[in-house]
1. Among the shown structures 1, 2, from which was the value 0.25 of FRET efficiency 1/(1 + (r/R0)^6) of positions 172 and 244 (r between Cβ atoms, R0 = 35 Å, to 0.05) calculated?
2. Ranked on FRET efficiency 1/(1 + (r/R0)^6) of positions 228 and 396 (r between Cβ atoms, R0 = 35 Å, to 0.05), which label among 1, 2 comes first with the largest value?
3. Suppose you compute distance in nm of label points 7 Å out along Cα→Cβ at positions 316 and 332 for every structure in 1, 2: which one lands on 3.0?
4. Can you say which of 1, 2 returns 7.0 when distance in nm of label points 7 Å out along Cα→Cβ at positions 60 and 364 is computed?
5. One of 1, 2 was used to compute relative contact order in percent (Cα under 8 Å, 6 or more apart), and the result was 15. Which label is that?
6. Among 1, 2, considering only mean count of other Cβ atoms within 10 Å over residues 68-75, which has the greatest calculated value?
7. For distance in nm of label points 7 Å out along Cα→Cβ at positions 124 and 388, find whichever of 1, 2 sits highest and give me its label.
8. Tell me which structure, out of 1, 2, gives 80, 23, 16 once semi-axes √(5λ) of the Cα gyration tensor in Å, for residues 116-347 alone is calculated.
Structure 1
Amino acid sequence: MADEDLRGLKIDKSAGDRRPVRRRTRLVRWLAVAGALLIAGLAAKWFITQRVEVETVTVSLIYPSQTFTLLNASGYVVPQRKSAVAAKATGRLVWLGVEEGSRVRAGEVIARLESEDVSATRTQVAANLASTRAALEQAKAELKDATLVYNRNRELVVQGIVAQADLDASEARYRKATAAVDGAAAAINAARAALAGADVAVGYTLIRAPFDAVVLTKDADVGDIVTPIGAAVNAKAAVVTMADMGSLQAEADVSESNLEKVKVGQPCEIQLDALPETRFTGRVHMIVPTADRSKATVLVKVRFDTRDPRILPEMSARVAFLQREVKAGEKQPLTAVNPAAVVKRGDRDVVYLVKGERAVETPVTAGTRIGDMVEILAGVKAGDKVALKPLERLKDGSRIKTAEK
């Protein structure tokens, strides 16, 4: 009996151990649920904030002539008549009547050197000429008198009134007077030549425009020493540099391998970096008959069909050598984009316009293909950036980042 009572007083350990196990199980379950919720929240936040990396292209203006362009070459606008105007004599510049941009006419005086010395020499030569003219008049008067005496003595010697010696003396005087007149006339010619030389020397101090032109640069100023050879220290050889703006041509380097695509008289389009919205028509004027060995190119000169005051020397130019003439309806630029940027959404053509960090679905009206581009009639304008790929991951308002960022 006592043993049974003692066994009844023992503690059942299995019943007490099960309670903490259940608590730990519930805690693990709660932690698992919380972790799952946290992961789901982070995943949702990641999907919401994730930006699609896209490649972009720019909507551009293209010309129909690009579809029949045989060759493109780059170069510069160069005047075919250009002059560094210098003096023919050495002297100090005392007057300059032009500046950059001044338009001058052929023969117009644009500058003047000091001329006191040559002007004084001319004055002296002019005085000598006047003196020789007076001497000629005196010699002519002497000749007239000697002629009368000689003729009278010839008549009187026949009558025996005048001795032969008197006739000989009058003849000698006549011949001497004749020689004096000839000498005075020669002296006048010499004085005239000296005066002409003095005029030339004075003219050398006047610097004139060689042709109708526009002054490009001013290379000397009042007070500078100007010399034709520029050998002296601080001396200036040229006073101004000018160019005939009517002789401007685009000079482009064409690769030897492409030279067969170019011929004289071929129509061209010229685009200047300074005037990107304008294309100027022109024609091949000359293929210079020599090659540049270092660049393996040949210089081609293209003249402009019309003059434009906006075209200036040394502007960068790109020349398109065309297969045919540009028609009247092909002179206006067209808005175009890479056709891969246009996708179908339902029954509409759309592009994804890049605005900040968003892609905005924008309906467009697509036109005809122009080379490797497609014309856009409405919806976007030149200069707009649109997404190129991956378009399948984009929708209206998608957050994006460009590939270069």
Structure 2
Amino acid sequence: MNDDALGINGLGRIGKLTLWHHAARRHFPSIVVNVGREVGRGLEAVCAAIEKDSTYGPMHRFLFGVNAQRCVTIVDHDRGILDVAGTPVTVLQEARNPAEIDWKPHGVRVVVDATGVFNDPTAPPDHAKGALRGHLAAGVEKVINSAAFKIKDRSAAMPDDAVTLIYGINHEAFDPARHHLVSAASCTTTAVAHMLKPLLDALHASNIMTAAMSTIHAATNSQSVLDTLPKAGATDLRKTRSALNSIILTSTNATAALELVMPELATVGFMGDSVRVPTPTESLAILNITFQETIDRDGRPSIDRERLNRIYADAAAGPQEGMLVFSDEQNVPADVRGGRAAVVIEGPETHTRTGFVDLDLSSLPGLDAHLLDGLDPIVELPVTHAKVFGWYDNEYGSYTNMLGDLTVHVHESLG
């Protein structure tokens, strides 16, 4: 038994790539993966699922280069033990309910739940359909969910032992004595948070009048390959249309999660939406922000394209080094696939436009009309609208790497 084993629940897109990340990183001396069911005709099918990938290619070639040798082998078939790039990996196939997974005998202290199923932090450990807290009941100390929390009972508050963290944004808020359930938010929230952080640090949230983001997002497994019949009660019929042939408008929970990791955004009217497109990974976040502006004596605004790009370049070379990349090249999605950054700012496409908005002071609620006696109630308010583009690999490159950094941080905090 090894008391420093990492547990991974689920071997879907994020689960498998999390295994890739930690097998290559070797922070954890061993890993335990729970798939909760039989796979194919045996352990060989699990090995093939781990090793091969339609998006990134073979694991060994992606992680270690074109001359690398295959790196997934079976060590003990009866006990489900593999060697994955030099890391012992035990595969569990018996239980799907987190409370019934055999983590403790394998020395697992931290689990990454990558199923996308157990997102309610208020659900009790003995919930009939399973719950994140079931991992705690099974002997785990900390659970990291690879999705945003979603409380089904809207009247219920976020539990005190649950927290949403994004590495490089607020991961230092993790309190090992208090926090047992951690949400790593989503790929889009991670990317947009890293886009916003330099602007908030340099320009402050109080100068933001409005903000909105759209993500041009790769297809996911929640969509249908070909058109299907909607399930009973389904409200979004577009997700049943073919992901191979459609541009699909849908919603995103990124803006709500952003306020959890950046509370200063609560005063900003932040909106978000998502457009799913037929690509396997790589997404594009488009950030639109309107700033209250100041104009100098020569009529020049304080915020322009050059200043915004300088802010991002400085952040990329400073506090967000390795997490934010500033690019002055013209990129397409394939250029960022697998790149280790939360977001890549497309500098040539940063744009600003400064103008004036007429503000009628007499229309302000609660204003004493006598204060305007003898004054023109119309005031010209200078504003600058900015548009910033950020690429992110929504699977391995951006999200899984940031999730991996957060997982190591949580583990190191345990002592």
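1. Working: 1: 0.00; 2: 0.25.
Only one of 1, 2 returns 0.25 for FRET efficiency 1/(1 + (r/R0)^6) of positions 172 and 244 (r between Cβ atoms, R0 = 35 Å, to 0.05), namely 2.
2. Details: 1: 0.00; 2: 0.80.
Evaluating FRET efficiency 1/(1 + (r/R0)^6) of positions 228 and 396 (r between Cβ atoms, R0 = 35 Å, to 0.05) on every structure, the highest lands on 2.
3. Numbers: 1: 3.0; 2: 2.0.
The correct label is 1.
4. Details: 1: 1.4; 2: 7.0.
Computing distance in nm of label points 7 Å out along Cα→Cβ at positions 60 and 364 on every structure in 1, 2 gives 7.0 only for 2.
5. On the way: 1: 26; 2: 15.
Source structure for this number: 2.
6. Numbers: 1: 17.4; 2: 14.0.
Between 1, 2, the highest calculated value is found for 1.
7. Working: 1: 8.1; 2: 4.6.
The maximum falls on structure 1.
8. 1
Coordinate-derived values only; no laboratory data. Predicted model only: the values in this text are computed from it and were never measured. Cβ atoms are built from the backbone, for glycine too; each structure is taken alone.
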